[in-house]
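K.L.:
The structures considered in this document are given below.
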Structure 1
Amino acid sequence: MLTSVDRLLFVRGVPIFKELRDDFLVRLASIMDELSFPSQHTIFTQGQEGRSLYILVSGQVRVHIGDRELARLDKGACFGEMSVFDAEPRSATVTTLASCECLVLTQQQLYEAIDETPGIAVNIIRLLSRRIREQNQKINTLQESIGQRVPMVGTESFSPGPIPNGAVKRRL
């Protein structure tokens with residue numbers, strides 16, 4: 001459990017709250033719930049309804065779809081933000097890899113905070129953009145890896161053999 005001073009110091013260092021006024025951060029830090037999760041605990045599951053953003057105070061979590069790992073997140077990282085903004089079910093499952101402490105901000109609390117301090121929205125957009133870029137890089141790396149192992153369709157040599165009498169050869 002964080003003291004109010006420790007909570008403020010922690011929140012001040014979270015990327016989505018950087019460069020925001022201290023008086024605002026004091027109020028924001030005071031309204032967040034603090035939750036503890038044991039190791040190997042599923043915080044939420046893909047497809048589950050969700051209206052809260054989580055901020056990892058300690059520990060590590062794994063973001064995954066089935067067995068496919070999308071990311072590992074450490075202290076200061078946020079997760080669950082997509083469902084808060086698009087009102088869609090959770091897009092992935094989040095499981096703790098060690099015991100974790102999280103601060104939780106509900107959708108209503110976050111929207112009220114954004115109304116008061118729009119800089120939070122800009123910081124969240126930066127976070128989402130960074131994550132999209134990271135996923136794009138992973139996709140590009142996978143495509144390059146696959147391209148090196150499997151010849152592109154239509155680029156391999158193909159020789160149908162001799163052309164029968166009367167046949168016309170066409171190139172497409």
Structure 2
Amino acid sequence: MAKPKFDFDDEQNLIRIEGWARDGLDDKQIAANIGYSEAHFSVLKGKLPKLSKALKNGRAPIDFAIESKIYRKAMGMKVKVQQAIKVKDVFFDEEGRRCEKERVEIVELDQEVPPDTTAGIFWLKNRKPEQWNRPAPRAEDDAYIPTDIEHGINIDSWIKDKLK
């Protein structure tokens with residue numbers, strides 16, 4: 001009997017697949033790493049619960065981390081940043097002359113990052129698609145738009161017609 005390309009019963013192989021999923025590889029890349037086509041790998045995922053579980057376990061921490069980052073970006077946050085500042089030391093030498101010495105010091109500051117509306121829209125469209133993925137309403141009735149391009153229109157009479 002021929003030996004299979006990849007032994008899915010070997011725990012080390014499943015750990016390797018879980019690691020690839022955690023590293024962000026998609027199914028096509030993982031399939032190539034173990035010597036299978038993407039289509040056959042997809043079939044194997046359905047047949048082998050161990051494989052499916054390894055992929056799920058590998059991707060879960062990344063999904064949670066990204067979800068957390070998008071949420072924090074959408075809500076706004078405070079971050080610590082390091083900034084270089086110039087410090088001037090003033091001293092007097094032995095003869096009583098005023099001397100200055102400059103040095104650069106790194107300080108840590110709290111910086112406010114404002115909420116990102118794009119991240120908020122992305123969050124809402126993915127978390128509540130039934131409410132936020134609605135297409136924009138189209139204006140069906142455009143009969144009120146003047147179409148006499150050749151001769152122009154009298155804007156005053158057009159406005160008076162609209163105000164009636």
Structure 3
Amino acid sequence: MRRNSHSAGFTYLSLLILIAIIGIVTATTLQLGSALQRYAAEEELLEIGTEFRSALISYANATPAGQSRTPSSLQDLLKDPRYPNPRRHLRKLYIDPITGKEEWGIVELSEGSGILGVHSLSDKQPIKVGNFDAMFQDFEGKSSYLDWKFMPPIQQKTSLISN
């Protein structure tokens with residue numbers, strides 16, 4: 001009888017260790033999954049930011065003489081009000097993959113002067129802080145998604161501002 005008691009204790013201890021190992025593996029897997037999901041959202045943010053950047057360049061390049069080279073709202077990128085026929089610089093207003101909302105931070109030279117760029121409204125720290133493409137070199141070392149500003153390049157920004 002004593003023998004069964006010892007083997008039952010050993011089985012119980014083995015089961016507890018197994019449950020602890022399963023718990024640790026599950027927690028690690030969930031953390032890894034969360035990090036991978038956030039990394040994918042970051043990549044999507046960069047793609048969407050590129051779309052906004054291209055739309056702002058397209059809007060500026062399509063500007064009739066005497067008109068502002070910057071849109072007054074993001075809706076102007078969907079349907080350019082400067083033309084009688086629909087001219088679209090952006091297919092749709094994208095949802096910010098970091099916040100999950102359709103709201104974007106707006107970069108303006110001054111209040112009401114027109115949109116120079118957009119950024120996420122999330123103040124979270126990005127996973128990626130280096131090794132960006134040349135287009136996003138300004139994002140190097142930034143500590144928040146708020147600092148990832150998607151705007152046309154410098155030479156085009158100055159021409160946007162001057163008009």
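K.L.:
With relative contact order in percent (Cα under 8 Å, 6 or more apart) computed per structure, which member of 1, 2, 3 shows the largest figure? Show your work: numbers first, answer last.
P.N.:
Details: 1: 24; 2: 16; 3: 20.
Once relative contact order in percent (Cα under 8 Å, 6 or more apart) is worked out for each structure, 1 has the highest.
K.L.:
Taking distance in nm of label points 7 Å out along Cα→Cβ at positions 38 and 70 as the quantity of interest, name the structure among 1, 2, 3 where it is greatest.
P.N.:
Numbers: 1: 2.7; 2: 2.1; 3: 3.2.
Once distance in nm of label points 7 Å out along Cα→Cβ at positions 38 and 70 is tallied for 1, 2, 3, the winner is 3.
K.L.:
Comparing 1, 2, 3, where is FRET efficiency 1/(1 + (r/R0)^6) of positions 30 and 62 (r between Cβ atoms, R0 = 25 Å, to 0.05) highest? Can you show the working numbers first?
P.N.:
On the way: 1: 0.25; 2: 0.95; 3: 0.00.
Structure 2 comes out on top.
K.L.:
If you don't mind, another one. -0.90, -1.01, -1.06, -1.20 is what came out when log10 I(q)/I(0) by the Debye sum over Cα atoms at q = 0.13, 0.15, 0.16, 0.20 Å⁻¹ was calculated for one structure; which of 1, 2, 3 is it? Intermediate values should be presented prior to the final figure.
P.N.:
Numbers: 1: -0.70, -0.89, -0.99, -1.40; 2: -0.90, -1.01, -1.06, -1.20; 3: -0.69, -0.85, -0.93, -1.27.
Structure of origin is 2.
K.L.:
Now for a different question. For which of the structures 1, 2, 3 does the calculation of Cα extents along the principal axes in Å, for residues 22-77 alone return 43, 23, 19? Don't skip to the end; give the middle numbers.
P.N.:
Working: 1: 43, 23, 19; 2: 44, 20, 14; 3: 68, 15, 9.
Value 43, 23, 19 for Cα extents along the principal axes in Å, for residues 22-77 alone corresponds to 1 out of 1, 2, 3.
Any read-out appearing in this document is the output of simple, stated calculations on the displayed coordinates, not a laboratory observation. The model shown is predicted, which means the values in this text are computed figures rather than measured ones. Cβ atoms are built from the backbone, for glycine too; each structure is taken alone.
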